[in-house]
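For reference, the structures are reproduced in the following blocks.
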Structure 1
Amino acid sequence: MLNTLPESPAGTGTEQLREQVVAAIKTVYDPEIPVDVFELGLIYEINIYPVNNVFILMTLTSPSCPSAEVIPVEIEQKVKGIEGINEVKVEITFDPPYSQDMMSEAAKLELGFM
């Protein structure tokens, strides 16, 4: 799903920082699924704004996800740990609702859907 995420408004100067943000997000796993949240397709948007403020729009596998309080906080902490990052805001949405079609091919393969 990396190719479907919109570009950051700040442009190409933030591409390396964006790659670091994605790498940090890929270290966060849903405790019930052995695939990182990025490959699961839970990340809808990553924006890096001037002074390296980061906004992440994400969803969860379901509105009643037992990790709803844990996953966004862990993402925020991992991204804040990147040198040069100023502020991080993680927002959860359920629009559009999550579906297995949002998973990367690697995630589908790992989970036996392919």
Structure 2
Amino acid sequence: MKIHLHPEIFNQVASGIKTVEARVNDEKRQRLRIGDIVTILKRPDEIETLQVKVTNLHTFSNFTELVNHYTIKQLYSPNCTKEQYLALLSQFYSDKEIAKYGTVAIEFELVK
């Protein structure tokens, strides 16, 4: 599996600060298992990559529940509020998708 991230967030992963990725729990994410290796690609050119190992998977009904379970630093960036992060997520996922699939928190650690 691959996850595409903007440079600032990619760098948060690279530095070990960001340790959780929030996504809709669609068919693609439902195939993830603890121990899987995921490739993180740095947008826009996607040449720079990182490897992370899935350490845990937590499902939630919606992003509000998910975001309230973690610190914003774990999820995105210490320079963002949870409210700003939720607004950002709403740009990527519709209420219909969230209602259909729920959400998943993908906890990970960097592969050295």
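For the read-out helix-only ellipticity at 222 nm (-39500 (n - 2.57) for each DSSP H run of 4 or more, over all residues; to 500), a value of -6500 was computed from one structure; give its label from 1, 2. Going label by label, the one that fits is 1. Taking FRET efficiency 1/(1 + (r/R0)^6) of positions 35 and 91 (r between Cβ atoms, R0 = 35 Å, to 0.05) as the criterion, the largest value within structures 1, 2 is that of 1.
In this comparison of 1, 2, the computed figure 29 for relative contact order in percent (Cα under 8 Å, 6 or more apart) is attributed to 1.
Where a number appears in this text, it was derived from the coordinates with a stated rule and is not lab data. All values derive from a computational prediction rather than experimental measurement. Cβ atoms are built from the backbone, for glycine too; each structure is taken alone.
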